[in-house]
Structure P
Amino acid sequence: MFKRKCYDKLLEWKRESSGKSAVLVEGARRVGKTTLVREFAEYEYADHIYIDFSKVPKVVLDLFRNEREDVDTFLRMLQLQYVKDMPVRESVIIFDEVQRFPMAREYIKHLVADGRFDYIETGSLISIRKSVGDIVIPSEEDRLQLHPFDFDEYLWAMGAGVYVGAIREAFFERMPLPDPVHAKVMRLFDEYILVGGMPQSVEAFVESKRFSSCDRVKHSILNLYLEDIGKFGGAEARRARALFQEIPGQLSAASKRFKFASVGRGSMYDDYEPAIDWLDDAHLVNPCRMCADPSVGLRLTERASSLKLYMADTGLLATHAFADGPRALEVQRDIQFGRVSVNRGMLVENVVAQQLRTSGHALYYHTWEEPGKKDGARPRPREIDFLITQPFADAAGKLRVSPIETKSSKNYTTVSLDDFRRKYSKRVGEEVVLHTKQLSVDGNRSYLPLYMSGLS
């Protein structure tokens, strides 16, 4: 099993809940939920029952339908079915792919109240209307989201975990890593951009060290997602599929804001809002919305209709954008050798969005126009890639807006960041430039290597 940070969150849940709540681990398909919870049950409990609702026997489903009024009978018959006699308060029951049988999820309330065992659920597409139906969502259910591997988890998988602590220490001390170490970690980060964070893709690369091997895995995952959209997308399936297919083209444009007219003539945000929500609920995309007036409450001036759509996994984006063949090999070569291309810029911005989202940040950007330098001159467009809020030392630790710019090349300007500081000086805390070069600090502006994006 690959080391996952969510394992520690499950340990925290087990310790703090003491059987008073179940936990639902949700995430996209093939993100590693089943492997994680089965390993957790194996190592952290004396015994467990694993129920996979994608292929559960009818006799088990009938227990939920016919014996739910009597928890004692239900649990006795369930253990008999699985040939178990599990010790009380030392065992766990896993409901895998619980969205396929919502009645089981609703029954969690009564099972938790009984108190004999712990309960872990997993689900994909867990928030879509079809998976909720008419059931009452149990209040005794904590929720954890499992994302694709972040860069720390990728380093662990690659046997390079020694760098995780070094990167973290360098970030908090604001001291650069030694140049040879920085170069090595940047190569690994470029590799991570191409391989991505889907466990099967990482496993394929670990075993073969070939991008073509993980590309085949990622193609199968993308095909699975497209099938899921058609199968579970309901009335929005056609539009959700069109949006998903359009993401690489939109992100490769100079302005990465999603242009709905390119999906269909005369199309507008309102036409596609339910499809966007579906893709978000399925954990296939990371929407980044416009913040019109940056302040600590970024959501207060959110303009939902102005957004960028990033893919939840950058490795999947790389495969989605560049099919197998000469073009794919060319992109892989350019990324690994650090060559500048519009393709690299697209992937770099997506991976930063992925790292920020995995770290718990909602995604926002800001755009505005500066007046022309001369009377009658055209306004000058400005854009900040990402906005987050975090404590600012120079404001006694109070929250301030932290603008983040991503740079995929070694030569760049910071015009938008400079103008942002002048325009919103009283609201701005630390400014961050994420780039390919070494860490450095200039006043309240930190220039951080891209591999530190998950620590912001």
Structure Q
Amino acid sequence: MSRTPGSFIDGDWECDAPEWGEARNPATGEMLARLPKGSRETAVRAIAAARAAQPAWAAATAWERAALCRRMADAVEAAQPHLSRVLSVDQGKPLAQAAGEIGKACDGFRMAAELVKYMTGETIPAETPGRLVINTRRPRGVYAVITPWNFPVNIPVEYLAPAIATGNAVVWVPAPSTSLIAVEFMAVLAAAGLPRGLINLVLGEGPVVGDEIVSNPGTDGVGFTGSTATGRRIAERAAGKPLLLELGGNGPLIVRADADLEKAAEAAAAGAFGNAGQICAATGRVLADASIAEPLAELIREKAEAQILGDPLQQGTTMGPLNNSGVLEKTRAHVESAVAQGARCLTGGRQRPDLGSDLFYEPTVLVGVTPQMDVARYETFGPVVPILALDGDAAIMEVAPDGDYGLSMGIFSKDLGEAMAMASRLRAGIININERNNFWELHIPFGGGSGTQSGIGRIGGRHTLEAMTDIVTVTLPVSGY
């Protein structure tokens, strides 16, 4: 599909490698392209290119860097029809959702372009007479960025745009299962006038090229979105470097007895079935007051059965296949284990290979789930809504923090005072009241709560730009002393 299927280093495409992988359409199994797998040497060359390009870019004005971000946004917007289709066939999400993701990527570049022009330092009073103390912000240098397959365009932009806007260079390793859209996206950015070496795309396996860029002393900071286990390994290998880690979640959607059940059901379904549940802030589990659990489950079942599962390119499809066999196996294992332990499948719970591939899995609603079941304790990352019926707020608040995650949670209640009281006791980066778990906007800080396994730092808006810069303090004598 691409005329340039390979890594992009120092402004050139590298299309030769001793090992090759295949990009396959998860909806059909069709091979889309063969892609070379980079080696550690490939990653080292990319780091060298980024280090050579970064000083001149850091010396550019904020307005010049903003102009490049705007050009890249315009180029991506112009290529939206092409990129949307490639994203859909490479990742598996419906075409309309793919187009929405490309649009958000454009917004991300434009937001970074505006925010960087108004980043400010500060002056600090000095106790010592005759000294002026000034804080300024400077780019950290070269960023190692590793991104996942669930949002393979917008999540990279959450790192790339702030990094470039603030004067850093980047070495980017995308997920192997969505490397084709990464190549097509990189081609669009390169055509927008990207300086050589400023963004370098390295294809390959995480334990090889990913490990190299996070551990190599030539990179100065690390940005990663992905699983908790991989994030922990990256933190070890990148010891001493600034980290932005957005990791897993299994956030509860709390539904109190006084909640608007129709709205709560809509939120649960949107958070569980959007992108086939492959969202780190998805509806991990529904914690419902026992008095309303049954009618709530029926409403969620209706919304699950209203989903149109099928070909992502077909107009009207609302849910495509899962992206890869690993997430399919975990989804199936969680559902089957729950049913074996006494849960009941209200709807779904089956693979649908008749739709084109083994990766199609029906939207699923489970009732009779207990806190000890894997589907309640661990992130499923598939289109499953486990519903736990609990006796009152005290029981709900006992179960809500269960597990190691603390990314995003939701609370439905007509009593905002009680909802706020609950929110004040929960440990998570985002707590949405009367809204789906995965509600987020590009400028809002997003990340894991302290003491959880959901990440370090915040992405979103000015918070990412600040995280990708160092505070440098300069003191100088004031005239007359």
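To which of P, Q does the computed value -14000 (helix-only ellipticity at 222 nm (-39500 (n - 2.57) for each DSSP H run of 4 or more, over all residues; to 500)) belong?
Traced to structure P.
Using relative contact order in percent (Cα under 8 Å, 6 or more apart), single out the structure from P, Q with the greatest value.
Q
Can you spot which of P, Q the value 3.9 was calculated from, given it is distance in nm of label points 7 Å out along Cα→Cβ at positions 14 and 374?
Q
Between P, Q, which one scores greatest on mean projected area of the Cα convex hull in nm², for residues 318-405 alone?
The maximum falls on structure P.
Where is Cα Rg over 2.2 N^0.38 Å largest, in which of P, Q?
Structure P comes out on top.
Which structure, out of P, Q, was distance in nm of label points 7 Å out along Cα→Cβ at positions 38 and 174 calculated from, if the result is 1.2?
Answer by label: Q.
Among P, Q, considering only distance in nm of label points 7 Å out along Cα→Cβ at positions 78 and 190, which has the greatest calculated value?
P
Quick note: the coordinates plus some simple rules give every number you see, no bench work behind them. If you're wondering where the values come from, they're calculated on a predicted model, not measured in any experiment. Cβ atoms are built from the backbone, for glycine too; each structure is taken alone.
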